[in-house]
Every structure is written in structure tokens, then in C-alpha cells.
Structure P
Amino acid sequence: MGITYLLIGLWAILDPLFISMEISAPSFLDAVGLSITSEIGYSEIAGLYGGLNIGIGLMCIVGIAKEAIGIFSIKFLTFLAGSIASGRVLFSLLPSSPTFFNSFFVFEICAVAIGLCFLRVLSGSKSDY
């Protein structure tokens with residue numbers, strides 16, 4: 001998860017640079033279905049998608065060496081992925097909204113399932129999470 005989130009963050013930060021330099025690379029903005037309509041948009045993509053994902057990635061990598069941070073990372077990512085997936089499902093319940101089922105949703109559900117399995121194995125009981 002650390003490498004995945006770290007790479008997503010770097011991709012989000014570097015995507016505007018790739019676009020401006022006309023480097024042929026898959027576009028982060030296209031992948032997530034966003035477009036920039038003002039200068040602040042680039043900063044928002046870099047901060048919310050780039051910075052947050054890099055921070056999560058680094059937290060996971062540090063968690064490899066520090067058990068307490070590793071367990072916190074698993075709990076945090078399980079909660080975060082579950083919250084995002086829940087938001088997708090709730091949004092899809094609104095009239096004329098698109099479906100929640102897409103590749104990002106599948107990733108989120110897999111992350112929740114894997115996180116819960118890890119927490120069960122690490123804690124030895126369900127009561128800790």
C-alpha cells in the first residue's frame with residue numbers, strides 16, 4: 001500500500017508538469033475524471049491528491065519498521081477506503097447519479113477486506129477494531 005499511495009501522489013503532483021512539457025504519459029486527471037478550470041485547481045490536485053497520497057504512502061513505509069505506526073496505518077487506510085467507498089454508494093442513491101461500481105470502488109473494497117483481515121490476525125480478537 002505504501003508504494004501504491006506514494007506513486008499515486010507523485011503522479012498527481014507531476015501530471016501538470018507532464019502536460020505542460022507535452023510528455024506523453026497517462027494523465028492522472030483523465031484517470032480520475034477531473035479537469036482544471038483555474039490556476040488554484042493545480043494546487044488542489046497537488047495538495048489533496050498528491051500530498052495526501054504521498055503522506056499516506058510514507059506512513060505505510062515507516063510502518064514497516066515501526067509496528068505501532070504500521071497498525072495505525074492499517075486502521076487508517078481501512079477506515080479511509082471504507083469511507084470513500086461508502087460515499088460512492090451514498091452518492092449513487094441520489095436520483096440520476098451514476099453507479100458507484102468502478103475500478104476505484106473495487107480497489108477500495110479490496111483494501112477494506114485486506115485491512116480487516118490484517119487487523120484480525122494482528123489483534124487476535126475483533127474487539128480492537
Structure Q
Amino acid sequence: MSKKKILLIDDNHNIVTLISNRLEINNYEVVTAYDGEEGLRKALKETPDLIITDIIMPNMDGYSFIKHVRANQSINHIPIVALTSKDKIKDLLRIEGVKGYVVKPCKTEDLLEVINKCLDEEEDIPL
């Protein structure tokens with residue numbers, strides 16, 4: 001069975017390193033980006049199975065990134081999990097088609113639970 005590919009987008013290099021390592025230990029292939037513009041390029045090139053994106057980032061924030069992904073037919077089917085410290089924007093993200101939501105700082109187990117549900121289920125995960 002091939003590894004599921006996850007695109008991880010966050011402007012904090014330490015968070016990217018930490019989460020990437022944890023995901024790889026749990027048998028995921030991880031592609032990284034450090035802002036929404038780079039993330040969009042990599043989403044189009046890599047066609048990941050799932051995208052995890054921060055919301056507050058330079059160049060293109062996560063909200064704009066989500067809108068671009070949802071507007072592009074070749075990648076709009078990819079589940080997106082928001083990883084952010086902004087707990088009050090859940091409803092806005094749901095409108096834009098985010099399947100899961102994790103508040104930073106988060107436990108690895110909590111993130112993995114959301115990832116597994118997004119990859120295994122057809123329905124959205126309650127935010």
C-alpha cells in the first residue's frame with residue numbers, strides 16, 4: 001500500500017519540521033511549503049491526498065489559498081485541514097470547504113485523528 005501524501009503549509013519552519021517528522025513517523029509522505037503561493041504551486045504539481053494549511057501567513061494567507069484551491073477543478077477535491085491559532089474562524093472556514101480544523105498548539109494524536117477522518121470518511125468532520 002502506498003503512503004498517503006500530505007501537503008503541509010505553514011510559515012513557521014519549526015512547526016513544519018515538527019509536524020513533518022511526526023507525520024513521516026506515522027507513514028505519511030510529506031511535501032512542505034512556507035506560504036500560500038508556494039503551497040498552491042505544490043498542490044498543483046504534487047496533487048496531495050490531503051492539505052494542512054496555516055491561516056495567517058505571508059504572501060498568500062491560508063484563507064486565500066483555500067479559495068484558490070476550491071476554484072481550481074484539478075485540485076478542488078482535495079480535503080483541507082486548517083491548522084491555526086485562530087479558533088474563532090471555524091464557520092468561515094466551513095463555508096470555504098475546509099474538512100477539518102486543528103487549533104495550535106496541538107497534540108500529534110489530535111492532528112492524526114483529524115487527518116485519518118478526513119482521508120477515510122466522505123463526510124465533513126464537525127468543526
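Here are some notes:
- Computed 24 for relative contact order in percent (Cα under 8 Å, 6 or more apart) - originating structure among P, Q: P
- Computed 18.5 for mean count of other Cβ atoms within 10 Å over residues 28-35 - originating structure among P, Q: Q
- Looking across P, Q, the calculation of P(r) over Cα pairs in 10 Å bins from 0, in percent that yields 13, 52, 33, 2 traces back to Q.
- When FRET efficiency 1/(1 + (r/R0)^6) of positions 20 and 60 (r between Cβ atoms, R0 = 30 Å, to 0.05) is worked out for each of P, Q, structure Q gives the greatest result.
- Source structure (of P, Q) for helix-only ellipticity at 222 nm (-39500 (n - 2.57) for each DSSP H run of 4 or more, over all residues; to 500), computed value -12500: Q
Quick note: the coordinates plus some simple rules give every number you see, no bench work behind them. Since the structure is predicted, the reported quantities are computational estimates derived from the model, not experimental observations. Cβ atoms are built from the backbone, for glycine too; each structure is taken alone.
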